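Taken together, the values in this text are just the output of simple stated rules run on the coordinates, not laboratory data. None of the values given here were measured: they were computed from a predicted structure. Cβ atoms are built from the backbone, for glycine too; each structure is taken alone.
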Structure P
Amino acid sequence: MPKDNLSKRDPRYDILFEPVRIGPVTAKNRFYQVPHCNGGGYRDPSAVVEMRRVKAEGGWGVIFTEQVELHPTSEITPFIELRLWEDQDIPALARMAEAMKSQGALAGVELAYSGVNGSNLYSKEVPRGPMNAPILTFYKDPVSTRAMDKEDIRDLRRWHRDAYLRAKRAGYDIIELYGAHGFGILQHFLSPLTNQRSDEYGGSLENRARLFRELISEAKDAVGDTMAIAVRLSLHEMGGLENAEVRDVIEMHRDLPDLWDMGHGTWEDCSGPSRFTGEGAQESLVSGIKKLTDKPVVGVGRFTSPDAMVSQIKRGVLDFIGAARPSIADPFIPRKIDEGRVEDIRECIGCNICVTGDMTMSISRCTQNPTFMEEWRKGWHPEKMNARGESGTVLVIGAGPAGLEATRAAARRGYEVALAEAGTELGGRVRLESKLPGLATWGRVRDYRAHQIGQMPNVNVYFDSSLSAQDVLDFGFEHVAVATGSIWRRDGVARHNLVPIRMDAAMPVFTPDDLMAGKPPDGGEVVLYDDDHYYMGGVLAELLVRNGARVTLVTPSNLVSEWTLNTLEQRRIQAKMIELGVTIVTAHGVGAVGAKGVTLDCAYTGRTREIACDAVVMVTARLPNDALWQELKARESEWAGAGIKSIKRIGDAEAPAPIAWATYAGHRFARELDTVPEDGAIPFRREVTELAPME
């Protein structure tokens, strides 16, 4: 694709901007935003539409919906996905297609029939699958599928055809049938794990692929004259449709679909967190597949480096660079590469906080991109800030993730910003946590913002600047953000223990702050008490083992790092602990810390037992480091006289939370400078369901 007058891209990246034919349509470049969920779905259609429109503005060649349920006999409540059950679902999807195509991208819809993953808790329909088997859901719902008979399969094909025609009416260019991650009916029929039928739809691979051929062929017959028909498959299913057999499927049907979109394996594999999975991790599984088909191949791998993207294309691994999480962290990746601004890319850190929006049925967040899913709700654009208000100066105290984002965003609005950091480096908690095992990529949160701030003439950074309340009043900045972070509690208070734990002073007790400051226990037997349930407990257990300690990890939960079920890494974390030789004690709290050990109490019965140890690490909860804020608040009557219009605490200094909450808080602070909220108004837009007429 020739450059236009605005392109300043490095010629070595030209191959990424070549047009690629997909059946009857052509993508303008090789950037392919694969389907990804977002916690919005049918509940927040305008929020989802605007999020996809921003990707179109960012230059993607192909943009997809999330999975779209095509029939009420297979739905995945409580998860909130889009639906195309009937004609009244078309307008929302049509609006999305229009937004996707607004800048020349192809609009794709991923149609999903969830089969053995659809419990139908909302529709109350009996689930259907290749055979009678328990439903395989995150919640282990106690229901089973009905084995589809021939009539059921005819119905399934008819429902798909109806969905194809609705998708065409909605204005889509590509239909992608979902058969990956163990979630789609195509994979359920293809896999010997979920298809043990004895008729013509089971047994041999050719038979198990019969429904695959029927659905794709009928899609081509129905809409293939104007729409491309793609299929999304997993590259490897352990013990089931393994990589060799996937390759057989592709070779047997090399020219049937117009495109092959290849996921890694399970969702956990495909969206592997950076702690366990590097960029381009699926290459060994996808390499060579292009030789089996004449149709284009899409693959993923948390690609953020254009050089890695080019390498995949030039070596014949992929035709399209697929991306979900990187397209969330920076919807403008293609445009920035095209404009020669590679250094401005907000690189995905692979923390999977975006996934938690879908898993918790809430609006998704992104640690790197605080505007994600706020494009419509708050009117936030990832690359454009609202104009500066009537004020001119801002003081940000603390250079952690909240302070750095507040500084960057306020400066983008045009304010003169002073960033005061008590230490000698930028990054706050991110700087420290990125040095822990597996978390180096998280340093991108700091690096991106430090680079942006470094280019801004209206930002001054001051190190070794521990400020008092009087200092702040004397400076006279018009707006002040107190982003002084938080500290880990040493007293054990969190969820299981709501009051401080009894502790003998003879037992050395450490917190994550101690370990991150390079002051760990001196080896020996260490009890790590994790009542935080996110990543920190497991990461510090690994650090302690590396330092020669023998670790017993105690948690009141039934799983290690239980909340990481929402980030798709819990199994890997627990497996890592087992591999490291960590002794795991679940469903127990620490009731007391003695001179020679700890007293554990069962989370269910309250029964106690003793564990001897040489040191204890408390990974429980954090407290805001808000002393400066409290001093300033006590002197609020002096603010106006000092020329101060507002002082706000943000991020962990207000309420400790994951890093994504901190960058969001910093961004919100900057966006709302010199704005006056409407009295009683909700600070974001939402859509309320329209009442249907009563009969």
Structure Q
Amino acid sequence: MPHFLLEVGTEELPASFLSSAVAQWKSLIPKSLEENNLNSDTVEVYGTPRRLAVLIEGLPSKQADREEEVKGPPAQAAFKNGKPTPAAQGFAKKQGVELDALQIRATEKGDFVFVRKVIPGRSVAEILTELVPQWILSLEGKRLMRWGDGDLRFSRPIRWLVTLLDDAVLPIELVNGSETIKSDRISQGHRVLHPQPVTIPQATDYVAVMRLASVVVNIEERANIITHEVKESAQKLNGYTEIYPDLLEEVTNLVEWPSAVIGEFESEFLNLPVEVITTVMVHHQRYFPVFKASNHQELLPYFITISNGDPAKADIIAVGNARVIRARLADGKFFYDADLKNPLDSFLPQLAKVTFQENLGSLLDKVGRVSKIATQIAQQLKLSEEESHNIHRAALLCKADLVSQMVYEFPELQGIMGQKYALASGEPEAVATAIFEHYLPRGADDTLPQTITGQVVGLADRLDTLVSIFGLGMIPTGSSDPFALRRAANAVINITWAADLAINLQQLLEQIARDFVAEHDKNQTELVHALQEFFWQRIRTLLQEEKHIDYDLVNAVLGENDPEYAQRALQDLLDVRDRALFLQKIRNDGTLDKIYETVNRSARLAAQGDLDTKQLDPTTVVSPELFQKPSEAAFYHALLDLLPQTQAAQRSRNYQQLVAALEKIAPTVSNFFDGPESVLVMDPDPQIKRNRLNLLGLLRNHARILADFGAIVKNL
């Protein structure tokens, strides 16, 4: 079975494009082969800074033949008196068949002429000749470029093509203006270690031949080599290093023949905060820092870099890298020393010169809003005077480090330097920690703030951004979310859930929106409604994707078609989480099935009545003197017994107590509907009918303390 190799040789590709291109080909090429009825044993995609390649093994030599049925003209137009007309002759000629191959078959629109013909499979070489240019030119990326005088677009100029079907060159050309790139079996080795051209005899020799030319084409293999060499180098220094995933991916895509190089810098720079040194190394220089093996928070004066040069010249490479990092660390030391000359709160006036958003004022204005919201949250949580003071102070200082020299030069250190400078200025530790924590989580997998001060300031910061940006009408649409509002709303919910913060989000949104419209000519009702809808969707997504709650149970706790019921979720985020988790639990253990039919049947009928959904007490809405059957009285007394249990469950959020009570009442309700003493709910007498509907409405209302059962889909 044939094997096919495609290599696209380029000038040095950006690391981010290489990762993206490999991922695109891993999806695109197998799908493309399948669409063309070409099965293969394996599809391996490779990449280095100077090439993208795919090796496809176990292809068929040609497509399988296939039958195709083609519909022709109506039978009455194709044949007259049993003889073919020009219409039939033309159809047969067009399809390449004899007249006797035509068949007449009945259809919904009458009799038509059909022909079944065998379409021979095309050779794999012919198909690949068409597909390869599509694979190359369909790659997407940021800032694709043109070169020469042509219109071809790629991340970097394409310099060579290798296309081998087994040991034969598959002739393919890419035309770019006056330049034509023709395929061959000639590749290029490592720029330094093997500058000579490389001849590839046949497709399956690719990996081995390139290795001889000092090129490791397998990305995963290069990553493993780098990981091993970095760890081994750290051990030689009696140290330890962190293999940062993003850094590993980037350096893997920047080298073809990786080798670790150990460098050294002056010990005096170790007086800088660890975060400053690691930021310089990891984010700016792509170096791996070396920590003391006994203490991963203390650094050794070494770094490990991954070289794409000659390993024999590692000492020279190390000297050059040390010179660069020495200059960067010297800058960091200068900025750090300069910032420490003044207390952190002295930076606050400078925030007035930094615009947060054109229509929302400066960062100092934002700090004022955040402080006010943080105070409102602290009041809701009934925090102590000390906690409230720390929260107010942290909110005031949370953005101060943004105008420091260090953060201006290294934006990745926002919050981190604020914490350092706060401690150096004599601020309480709770305040300093909150300045750092209020940015958490910074991404999907990041940690959440652990202190109440950091949690409250983090919530306040995000709620200000959400209300303000929504107030300006910049609501996220589709994948567009330039202010990361979805991430902000997710953080509000996750922080609240993780810390069990008893906040009333509905009240906070209304308060913040009221303050916003007082400064801007906007509609408060519309703004609050838009924010509600946004948060409901985020709650729905988090419950389903992170808490693994079934979609219908999420609908049930959010009140799918009842905005008033849905507000309950925003008034108590902890309650909506707990009810969803509890519903999933009783569905999994089968308890939900035992009460579902009873509650749902009652709720469907109760919808035809007019009982307030908040009503729970039967003595105020049911008239026992209207009972005609013992089953009505039994239902009434069961509801009387249910009332204190529901109220206790509601106070303690012990929904197991409510479900147990609903289980107990189920036989009584079943007898009301279907037993020997069953009643006709929709009685001709309107008073009796209303009385019975109220009984059912009361049961529905008790169950609504847990969920809207009408939104739950019955298990089959």
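Given a value of 5.2 for distance in nm of label points 7 Å out along Cα→Cβ at positions 430 and 638, calculated from one of P, Q, which structure does it belong to? Going label by label, the one that fits is Q. Each of P, Q could give helix-only ellipticity at 222 nm (-39500 (n - 2.57) for each DSSP H run of 4 or more, over all residues; to 500), but the derived value -8000 comes from P. Each of structures P, Q was scored by distance in nm of label points 7 Å out along Cα→Cβ at positions 238 and 286; the highest score is held by Q. Suppose you compute mean count of other Cβ atoms within 10 Å over residues 598-605 for every structure in P, Q: which one lands on 16.4? Attributed to the structure labelled P.
Can you say which of P, Q returns 17, 46, 32, 5, 0 when P(r) over Cα pairs in 20 Å bins from 0, in percent is computed? Computed on structure P.
By the measure relative contact order in percent (Cα under 8 Å, 6 or more apart), tell me the structure among P, Q with the highest figure.
Comparing P, Q by relative contact order in percent (Cα under 8 Å, 6 or more apart), the maximum is at P.
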